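K.L.:
Please go over the structures that come below.
No lab work stands behind these numbers, since they all come straight from the coordinates. Remember, it's a predicted structure, so these values are computed and weren't measured experimentally. Cβ atoms are built from the backbone, for glycine too; each structure is taken alone.
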Structure 1
Amino acid sequence: MIKPNKVLLSGSQQKFKYLPEYKLKCGIEVHTQLNSAHKLFSNSKNDSFKYMDRPNSLVNNYDLAFPGEQPMFNYEVLKQALKLASYLKFENINKNSKFDRKHYMYPDNPQGYQITQKFDPLAKAGHLKLTKFLDGIDDDEKIIRLSTLQIEQDTAKTILKDFDDLENDEQKGLLKIDCNRNNVPLIELVTEPDFENIKEVLSFVNKYQQIVRFLQICKGDMEEGNLRFDVNINVNDHHIAELKNLPTPSAIENALKFEYNRQVENLKKGNKGFKETRSWDSEKTFPLRDKNEVVDYRFMPDNELKPLRFTDNFLKEVKNEIPFNIDEEIYKLRSSPYNVSEKHIKSLFKFEASQLERTLKISNYYQTMANKYLYNLSGPNQNIKALNNLFINNILIFLQNEQLNMSFDEFENLFSHECIIDLVNIINKNALITSPNVANLLTYALTTRIQNPKWEELIIENNLQKIDINEFNEETKDEIFEGAIEGFDMTKIVKILKKDINTWTPRAHVSFNNFVNAGIKKGLELTENRVDPENIRELIENKLLSKKEDIIKRFEK
């Protein structure tokens, strides 16, 4: 039986580690399929994934390369490409970029050439910053240099029929061509080889995906193929392997781990490898072609397409359509005075296309409200964390409830910033309502759709006002305590109580606190959430310790 080479097992099968004497270096080539209404050089509809079950239904004569058909440039593509170039801070945006023909004969390319921008691309010299704070990389900051950004055509989709996939008398080896994807607009973005570990690569992938969704130029779904990453990898600056067929972030991660180990093993044997293209089959990389074989693509200017010319004013208009820089916005909200937690940031900012419009409205509502609270309307006990918790942990979660059936637009019309701030100030006073009953109060206000309710009146009307536990006599406190521990297995707590508290181990303290926390929930139910949870905690702790002899007698087995 052949034993697998453990060194080359993919990252999911063994623990991966870098060897200090073998330095990883990576560069990325990204193909971003734009979501323009029409294709790049024709008026055919651009929606190839949706129509994948209807091959060759989104084509016209130009897409099929009928003789005599002329290209018509789609200027929506230029606007989308300039948005991305501006966001990525490209220094050299070319106001006179040109198209070239890349010649090769392959079934997915009915024209016999692909239109691209080899010599005069749309933009050069951009960058994307990764940080430890926002992206989780190891270094405090890492600048990934972006070499070029250019517009080009996508190719058709090829489907090779195998024995197990034959239909209606089809023959093995039959190659089917779906031209729905042919002539779909792409942005090709090429980075410099600035990535020094896999975490940086994955952070870049995640960030780029977020950016194209935020700019609304691409769906950003790798699984659908509208965002494709090819990664060039080498070890110790030896020959580069270009990795293709990486449809998910996990595929990128595992392919890079495998390829790093493969190249390290080759170098240990004195084999420096050669420049090649490799693919990933979910377990290993395997060779596709030797890149040392020079292919003459016979690049030449496309004489049917004029240069892409635009004015400074047009570029300025495009830049003005970008709402904000994601990093700058998140950094601002994560920092003082807003201090929004990482968890809350993920609730505030959702960059899927279906969520983007709502995200912008929520962000605007929150920041306007927070500024009013911080600089004008907060009470004496200002606490921005209370506002963040109320708005993000409670209100936004309630609005996701399908049974409530309330859009954010409707919420915004019903509840002014000042109204929500009034409730925050009531919470901060910690005198009128407990935190558990805040959720009940909000549920009532949202379901009844009362506009700008007077919170104090609602609290009293619904018997939600806070009760001081000291108003209860000892008999009532005992009843609350007994109800709070009723039904619990007391075996472990009895063992703990039998020992002097000064001798408790850390594990004993944890077990004691877990027991108390479980009791708090029942205690709150018994008091209809009208007693402060911390008061319930103190009650249970004090009763357990003051009555420990009685508890031991009652529950010791």
Structure 2
Amino acid sequence: MNRFYLSLISSFFLLVSLEAQVISGNVKDLLTTQGLQSVMVEVTDFSSEMVDTLYTDPFGNWSYQITSVSEVLPVNIFQVDQNYPNPFNPSTNISFTINESEKVNIIIHDILGRIVDSKEYALLRGSYRIKYEGMGSAGIYFYTIRTQKKSITKKMIQLDGSSGAGLSDLHSIGFNGKSNLRKINVLDVRIVFSKYTYVSDTLNVNVIGGENFATTIEPLHHNATLVDLHNDILERIFMEDPNYDIGVHNIKFETDIPRLKLGGVDLEFFVAWVSPYEYAGKYFATTIEMIEKLNYESVLNGNDISRTNNFESSMNAIDQNKIAAVIGVEGGHSIENSMDKLFQLYDMGMRYLTITWNNSTDWAISASDSRTSTVGLSEFGKDVIRKMDSLGILIDISHVGIKTISDILDITKNPIIATHSGVRAIQNHYRNLYDDQIESIANSGGVIGIVFYPPFVGDANNDGDSDIGDVIAHIDYIVNLVGIDHVALGSDFDGTGGNLVDGLSDVTKFPDLTKALLDHGYSQLEVRKILGENFLRVFKQVCN
């Protein structure tokens, strides 16, 4: 609509002219607080339905010239605008217009009608703005502008508790002592801030010009929930350095709590793998020691990490900005052919059991066993699967033999997972999965965690090495075969002897994988699924 117009309001003609006003702001990274360059700022003016786009400068600054409307208001206008910002924390601005000189009461009250603060002023006709700093707990409040003849009340929302100064700093924003009152109209606009690899943010605001908006946007990687299905740092502590301090930033190994934080890891499966060669005769006892080590570290570093055992407790920990630490046990030999020991490991927080490692057990055959295609579960093994189903223990089939996987799928009623595997059609390794196995896992509702170990990943892109692109090739293959809902991540950090794909050298490198997935063409929704949402669906179904 052309803004040069005459509008008839209550039989009064309203004279309109155009005035240039500027709104501006700054956009920062939520994590680093650094100004962000090349953030797209999209401004939509709802009154004209015009959309303009601009970009932030190298320091994250932007400015935009709006065309606001200057009105000559008829003398019978009494107006109270919606407070801005709303919701607010810790303060907001309330604007109003009175049509004659008189006493004005400004009253803040809570949802029960109790007065929180109030001020009385003798004001000339004009437009005014007053600042309000929250007083009291978060919740719904109301503000009332009352003259001798009229009263208008509007609602506002205070986001957090505050002990601010209340009403203060009243000042005029438009005044005319003659019969008509000149006032700048408020424009209703939407401002959208977006940048590649970041989560967009939107402001719906009323502006008159002169406003400055300080905005932060969060990297997608840190906004998403990142789950790593397989980390072997407990193994390295036990077998290489019992004095390793997981609570400080190290240059040794691939995992510690500070680096997990830097990598944006929200839920980590810490694996208790007991070497069947080094610990013969004491598999169960050593597994218990590893779990107790994680428990000890969780207490010692309680501000940053929390032991959890299901979807709900994990999400609660994540909401508190803690890493959710869950136990996975790698290798059925840890239960030492005992159902009671399976129960005990469950009671200690084990939420997945890798049915075999490379070694077969009396009750299940591994993928490296020459009998992989012909021999599967024993009767005891079938009972183990049924008991895992009833307890709510995830069945992990990485390392597991072909016939054993088939037997598991015939028995279980739950989705199954492969925590750290690859695609056999890409890299023909016995540890990787055939297409029909991937399809069977997907049909069960489960997920495959893609591993970062070069012998399993291979050189799918034929560029001479194993790198992030090759990891993505495995993800692509599964997505094309069974859909986006059945792929996850299982790094195997600290379980590969330092042999990892280029670009994923330790847990701080997960954000680089997220960026590479976006570069490759995956949408933000799809990346969220790969990083964690797919597995969380299974976790909630089986372990809650």
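K.L.:
Taking percent of Cα pairs over 36 Å apart from the coordinates of each of 1, 2, which one would give 48?
P.N.:
2
K.L.:
Matching task: -11500 is the computed value of helix-only ellipticity at 222 nm (-39500 (n - 2.57) for each DSSP H run of 4 or more, over all residues; to 500). Pick the structure from 1, 2.
P.N.:
Derived from the structure labelled 1.
K.L.:
Using the calculated result 6.1 for distance in nm of label points 7 Å out along Cα→Cβ at positions 48 and 248, pick out the matching structure from 1, 2.
P.N.:
Attributed to the structure labelled 2.
K.L.:
May I pose another question? From 1, 2, which structure was P(r) over Cα pairs in 5 Å bins from 0, in percent, for residues 120-319 alone = 1, 6, 10, 14, 18, 17, 14, 10, 6, 3, 1, 0, 0 calculated on?
P.N.:
Attributed to the structure labelled 1.
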